[in-house]
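Undergrad: See the structures that follow.
What follows draws every value from the coordinates through simple rules; no lab data is involved. The structure displayed is predicted, hence computed values, not measured ones. Cβ atoms are built from the backbone, for glycine too; each structure is taken alone.
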Structure I
Amino acid sequence: MNKDLIRNARRASVEYYLKSKGEILVREGKQYRVKKYPGLVVSGNKWYSHTLLKGGNTLDYLVEMEGMDFKKAVAELSQRGICINHSDKPSSNKTVSIPERNENDKRAIAYLVKSRGINAEIIIPLIKQGRIYEAVGTHNLTMTGVDEDGNVRYVMQRSTLHTSSLKFESEGSDKKYSFSLKGQSDILCAFESPLDLLSYMVIQNEAMKAKPHMLSLGGVTDIAIDAYLARVPGIRKIVFGLDNDKAGHDAYEAFLEKYSMEGFKVYKHFPTQKDWNIELLCKTSSKQ
């Protein structure tokens with residue numbers, strides 16, 4: 001198993017893992033108590049059960065507390081897009097690990113077009129901008145998030161092998177600059193992953209004429225969206241295109257309450273399938 005993925009899983013935030021499952025956390029000083037389990041406290045990537053008298057990191061939590069197999073636990077944290085240790089401290093002093101670009105992007109393009117059903121018309125401009133490319137050596141699909149000056153601050157990598165579901169955020173990635181495409185309207189569309197975002201652009205091509213802002217949350221946390229709203233004034237409406245599963249629905253309810261109170265008009269748009277890429281592939285196959 002990929003060592004970087006295991007390391008990132010250990011450093012992931014147990015706070016955000018629990019929130020992504022709909023758990024309510026109550027702040028107590030520098031830590032949080034899990035409302036459903038009064039004896040369980042968490043902070044960053046650490047947890048401790050006063051009831052069981054044991055604790056550990058986030059990966060340990062899935063294995064020890066949820067009885068999950070080690071490999072499945074690593075995959076679970078990766079799938080939820082939280083394989084990075086989130087904290088309230090600024091990460092501006094960290095340098096994101098940016099993979100070197102391959103001499104061509106043929107495998108990345110083939111993966112997106114043939115395996116994921118994304119239109120080449122959407123991909124090619126992003127390839128030219130360096131927002132999407134193929135990493136040298138691993139040939140991973142690499143999707144970048146940039147700051148106001150165009151500097152790469154966030155990197156999501158995904159294997160282009162058909163037999164692998166590997167995906168992870170590069171070390172030092174700042175989720176405040178998660179993958180996004182700036183629009184020209186007062187609408188922000190938020191998704192769990194860059195692939196969902198790109199798939200939505202294909203399916204909802206007519207809606208794209210309104211030129212909405214497009215943002216990948218990198219899971220179901222609010223880090224990326226809070227930072228984007230702070231950087232980009234004028235947004236009035238937020239459309240959440242989250243996964244059609246319990247985590248996605250629970251996250252939407254939390255986002256609805258939070259952003260409605262902040263004065264935004266909040267909408268939901270769930271796919272009929274589990275996520276927007278599966279939706280796209282189903283639509284594509286039905287046409288053939």
Structure II
Amino acid sequence: MIISGLFLMLASGLYGQESESGTYNQGDSALFPQGQLFYPSMASPKEPRTHVTYLTLKLPDESDESDDTINIGSVGFGDSFGLVRWSGWGKNDAWQLNISGTVLAQFNMDADSMDLINADYIIGFPLSYRNGPFSARARFFHQSSHLGDEFLLLPQIESLRVSRINLSFETIELLGALDWNGLQLAAGPSYIVHTDSDLKRNSFQASIDYQSRKPVFKPTMRFFTSVMWHSWEETDWDSDFNAKVGINIRSPYTEKRAIQIFCEYYNGNLPFGQFYKLRTEYYGAGINVSF
């Protein structure tokens with residue numbers, strides 16, 4: 001259906017160049033547009049991004065009052081690619097359809113062979129909309145999560161042991177956002193439409209992102225901070241909290257090409273696939289690359 005629609009636009013000659021001013025003529029459309037209409041929260045752990053993060057994970061030890069601590073290498077490789085953008089009902093609004101995908105993996109850096117602990121595979125089709133400072137995104141995506149072979153075969157810390165399940169599901173996520181002077185407020189629900197496991201379906205998230213309007217040291221360097229709150233019916237609506245703060249170094253030639261250097265703190269049920277029932281916290285630092 002999507003591919004057929006793209007070929008129809010090519011055949012009809014409706015596609016053109018996207019406007020750099022953010023205004024669109026009615027009926028205009030563009031294949032493979034640059035940039036995004038909706039900007040997801042930097043603190044969201046499940047967005048398709050390419051990053052390397054070194055984390056210290058604190059695991060509660062129920063046998064005594066101490067905590068087990070392990071060092072985690074968290075890596076991701078992913079992106080969201082614009083397929084087509086078309087104008088809305090006025091000059092300031094537009095729609096965009098993307099395809100997005102990512103692989104998120106966590107490694108035990110304290111193990112001799114740096115064992116793979118968990119890997120999440122996510123692919124989706126985000127449909128975004130923007131009208132001035134207001135933007136929204138509807139995303140249908142599939143996620144499957146798998147434990148690493150070494151993790152299953154070798155002895156593990158007691159508090160890190162989990163029983164493997166067939167964690168695979170499809171979700172519809174709806175988010176709305178409002179931008180104002182470098183500040184973005186976003187919120188919305190998600191619903192699991194199909195799952196191979198016995199999972200409860202509803203969740204909700206809200207976030208606040210800020211990027212300084214004034215550059216730091218260099219014209220292309222800007223300070224940013226991001227905070228996200230998430231709650232899922234499956235985990236009894238417990239609150240998950242994630243925060244990032246750092247520097248965004250952008251290319252002077254294109255907005256998307258950038259590097260973010262950040263510190264991160266998380267408290268809640270782990271966002272690492274098979275470990276979603278484990279409630280703990282971690283902190284660390286990392287680098288995110290946007291192509």
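Undergrad: -1500 is what came out when helix-only ellipticity at 222 nm (-39500 (n - 2.57) for each DSSP H run of 4 or more, over all residues; to 500) was calculated for one structure; which of I, II is it?
TA: II
Undergrad: So, one more: Supply the structure label, taken from I, II, corresponding to FRET efficiency 1/(1 + (r/R0)^6) of positions 141 and 261 (r between Cβ atoms, R0 = 30 Å, to 0.05) with the calculated value 0.65.
TA: Among I, II, the structure yielding 0.65 for FRET efficiency 1/(1 + (r/R0)^6) of positions 141 and 261 (r between Cβ atoms, R0 = 30 Å, to 0.05) is II.
Undergrad: Can you tell which of I, II yields 18 when percent of Cα pairs over 34 Å apart is derived from it?
TA: This figure was derived from I.
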